[in-house]
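In what follows, structures are represented as structure tokens.
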Structure 1
Amino acid sequence: MDVLAAALPFLKVLGAFALMLVGIRNRLGLALSILLGGVVMGLVFGLDLGRLVEVSVIAVARGQFLFLAAIVGLILILSDAQERSGQSRRLMEAVSGYLGEPRLRLVFFPALIGLLPMPGGAVFSAPMVKMVSQGMAIHDQDRALINYWFRHVWELAWPLYPGVILTVSLAGIPVTAFIACTWPGILAMLGLGWFFFLRSVPHDACAADGSSTAVQSAPWLTVVRAGLPLIVAIVGAVGLETIIAKTMPGVPFEWGVIIALVLALATIIMQNRLKAGFLLEVLGQKSLRSMLLVVAAIFMFKDIMQAAGVVEAMAGFSGGGLALFAASFFLPFLVGMIAGINVAFVGATFPLLIGLLANLGLQDKTVAYLVLASFAGFTGVMISPIHICFLLNCQYFGVDLSRTWRRLVLPCLLFAVSGGLLFWYLQA
């Protein structure tokens with residue numbers, strides 16, 4: 001009986017997560033699935049419907065949610081502007097001449113597009129990989145894997161990714177403090193990508209006529225002009241956030257990111273003479289609304305979980321060990337694999353993890369556990385057979401899904417191991 005009582009809070013949480021994952025798997029929608037899981041969790045832990053509604057309304061009225069919604073919306077608008085205006089393609093063409101090594105070109109363009117978080121971004125860089133690899137002694141499956149893998153090398157340590165922004169927002173820490181610990185993930189992705197996917201490509205692989213390397217270098221001014229919106233967004237976001245944190249501690253750091261993104265959007269609009277109709281068209285897109293609904297659902301889920309006392313119930317019965325393992329590794333990996341998107345595992349599991357750490361008096365280890373959970377969740381995302389980038393990428397290159405997926409398993413598992421080693425180092 002004591003065992004059942006101790007396990008009951010975990011069974012309730014796992015049941016709510018299972019219902020959430022079933023919703024995601026059956027295309028209910030990420031936002032509705034997360035919200036459904038939160039409502040069920042609240043009900044089984046004793047909240048009534050009136051309290052659920054009250055908590056949900058308050059969650060989306062707070063400044064933290066409004067800031068994050070503004071940032072995510074601006075990022076998606078900027079990404080769309082880069083694609084619609086042809087700015088990304090012009091940047092690709094401008095820098096091609098400076099990349100004489102064929103393997104460097106294969107990596108550069110997916111990584112470049114990866115600097116802008118856009119749904120299905122791998123299919124955006126796929127034509128670039130196909131173009132620069134014409135004449136190379138390389139199979140389509142290798143093209144697909146190289147494009148997919150290197151498109152995602154930045155996701156754990158790039159301040160423009162919604163998953164990173166959501167993580168630091170939920171934890172209440174500066175983005176610089178988080179990416180200062182997750183940046184080794186970039187090196188792990190690059191190293192594993194080279195060893196498993198790029199190593200077999202000859203460094204001098206090119207067509208007999210040298211077409212794969214015969215690209216004229218553009219003037220540096222052209223490169224800078226084509227990349228100016230990205231430069232403004234990236235340098236501005238990190239720089240302004242740092243300045244605000246050091247000189248105006250009472251001002252939310254999100255203002256720095258918002259200002260930088262607005263300036264970057266203004267830059268691309270002026271450079272390409274985009275009209276007001278462009279903004280109206282982007283604002284009406286379903287993808288933008290869907291992402292904002294996901295952010296809203298995440299904040300509702302977080303506050304429902306707190307109001308229901310879920311963390312206290314789990315920590316009180318388990319002594320923390322089982323709950324910490326589930327929240328920091330198992331659940332992020334599972335949600336990431338089922339959902340195939342970083343925002344899902346961050347929003348669904350990080351409030352639980354952060355709450356457990358606070359309840360157990362381990363706030364000083366928050367960043368270390370968030371790093372472990374991020375590596376575990378991202379491993380699930382990369383190995384997910386329903387990851388939209390993976391599906392669209394394989395479709396574009398016309399390769400077999402199952403055979404291509406099998407080649408991802410080992411590097412993904414090794415990436416998870418690298419996260420465990422990094423967690424051990426941060427704990428030491």
Structure 2
Amino acid sequence: MSVTAESDFANAGQKMYELLTELFPIARSLTGDGVRQTLQILQRSIPLTVHEVPSGSRVFDWTIPDEWSIRDAYILDEHDRRVVDFRDNNLHVVGYSVPVDRVMSLEELQPHLHSLEDQPDAIPYVTSYYSKRWGFCLTHRQRQSLREGQYRVVIDSDLRPGFLTYGELLIPGTTREEVFISTYICHPSMANNELSGPVVTTMLSRWIASRPRRYSYRIVFIPETIGSLTYLSRHLDELKRNVIAGFNVTCVGDDRAYSYLPSRAGDTLADRAALAVLRDNHPEFIRYSYLDRGSDERQYCSPGVDLPVASVMRSKYREYREYHTSLDDLSLVSSAGLQGAFTVLHECLELIEENRIYLSTNQGEPQLGRRGLYPNLGTKNPHRQANEILDFLAYADGSNDLIDISSIIGVPVWRLYSLAQTLEAEGLIKERQTPEIRG
């Protein structure tokens with residue numbers, strides 16, 4: 001990669017934030033034109049292929065629901081003032097609300113209203129994808145301000161057979177082994193929980209495509225849960241055959257500590273790469289259990305699927321106060337937060353690309369001096385470099401990969417990349433070949 005291209009990605013945070021800002025107003029849901037519009041905008045940056053699967057299609061134990069469209073929604077008081085207005089914030093309507101146009105008392109309206117008493121200035125995010133109902137979400141202060149009287153409630157929406165829409169990008173490598181990256185595009189206007197994942201994944205896609213790569217990359221932009229189930233139902237055999245590591249990308253936009261959620265197995269290549277990067281560069285990260293899962297890792301790691309998918313996040317979903325509310329807005333995320341998450345994730349991918357199992361070729365300790373590998377006596381610590389080389393060779397026994405060796409000898413794994421190349425060039429180690437995946 002050129003120096004210019006590398007610097008472009010090193011300063012990509014502002015571009016990601018601008019893309020997030022453009023996507024923020026779109027009213028997305030599991031299905032519908034909001035998802036299509038989002039994918040069309042992303043297609044300006046990466047060559048996504050868009051797929052549509054009809055409503056009513058069975059995907060394992062689930063069925064793709066009807067497509068939902070919404071044009072407007074509001075509550076009018078007796079003076080024809082919009083006291084709740086979908087045009088002000090698309091979180092004001094319960095997702096997948098059926099159409100309604102009725103006049104009712106406040107008492108009749110209250111069961112259809114949703115607010116958060118402990119967060120009186122936040123609009124909650126509420127959905128009803130698989131049960132037909134309608135409702136409005138509002139701040140608790142708004143709700144308390146409603147006076148007794150008659151209200152007209154209007155939700156101009158429809159539910160009819162249509163499609164579930166998702167985007168896919170396949171970037172070939174020199175092998176058929178794949179790294180799988182998934183992010184979701186089904187939530188309305190929330191910044192960290194919804195849009196940080198797609199914009200960071202878009203930039204990761206551009207970075208992956210810009211450089212030589214050993215592995216192929218399969219990258220999907222899907223509705224959460226039903227989208228991952230749909231994708232798995234269509235590609236499970238090839239995913240199980242080819243995927244050697246994967247990441248579910250969500251909640252990667254704020255400036256808070258990093259979070260790690262393991263795969264169900266907990267010791268996959270994705271898990272080990274994520275932990276190596278976070279321990280070396282962000283030791284303050286928060287480590288969760290797979291029992292704390294809540295996103296698409298539920299599907300990717302489920303028994304019978306068992307893909308090696310882990311998650312690296314900033315503030316984990318459900319664990320920050322603004323989650324699933326209108327407080328998860330553009331002020332919660334930042335260009336620096338997005339840049340940091342992008343950097344951590346591309347370091348994980350770089351490690352997966354560089355990671356190999358090596359075997360020492362020498363019997364006994366090699367003579368480093370005649371190869372120019374023994375440091376000059378004038379250095380501050382003349383034995384440190386030699387010790388790192390000898391320690392590396394001691395554990396390059398054909399069973400340990402770079403991540404293992406880094407952990408054993410206490411040297412950050414990124415420092416071993418060039419060391420391994422040097423030792424291989426000097427004929428002191430060779431890569432242990434592993435069987436290639438066959439289709």
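From which structure (1, 2) was Rg/Rh (Cα atoms, Kirkwood Rh) calculated, if the value obtained is 1.07? Traced to structure 2. Tell me which of 1, 2 gives 1.12 when you compute Cα Rg over 2.2 N^0.38 Å, for residues 114-361 alone. Of the structures listed, the value fits 2.
Comparing relative contact order in percent (Cα under 8 Å, 6 or more apart) across structures 1, 2, the highest figure comes from 1. Determine which structure produced the value 2.0 for distance in nm of label points 7 Å out along Cα→Cβ at positions 218 and 250, calculated from the coordinates; the candidates are 1, 2. For distance in nm of label points 7 Å out along Cα→Cβ at positions 218 and 250, the value 2.0 is produced by structure 2. Looking at structures 1, 2, which one was helix-only ellipticity at 222 nm (-39500 (n - 2.57) for each DSSP H run of 4 or more, over all residues; to 500) calculated from, given that it came out as -9500? Only one of 1, 2 returns -9500 for helix-only ellipticity at 222 nm (-39500 (n - 2.57) for each DSSP H run of 4 or more, over all residues; to 500), namely 2.
Read-outs throughout are calculated quantities, based only on the coordinates presented, and are distinct from any laboratory measurement. All values derive from a computational prediction rather than experimental measurement. Cβ atoms are built from the backbone, for glycine too; each structure is taken alone.
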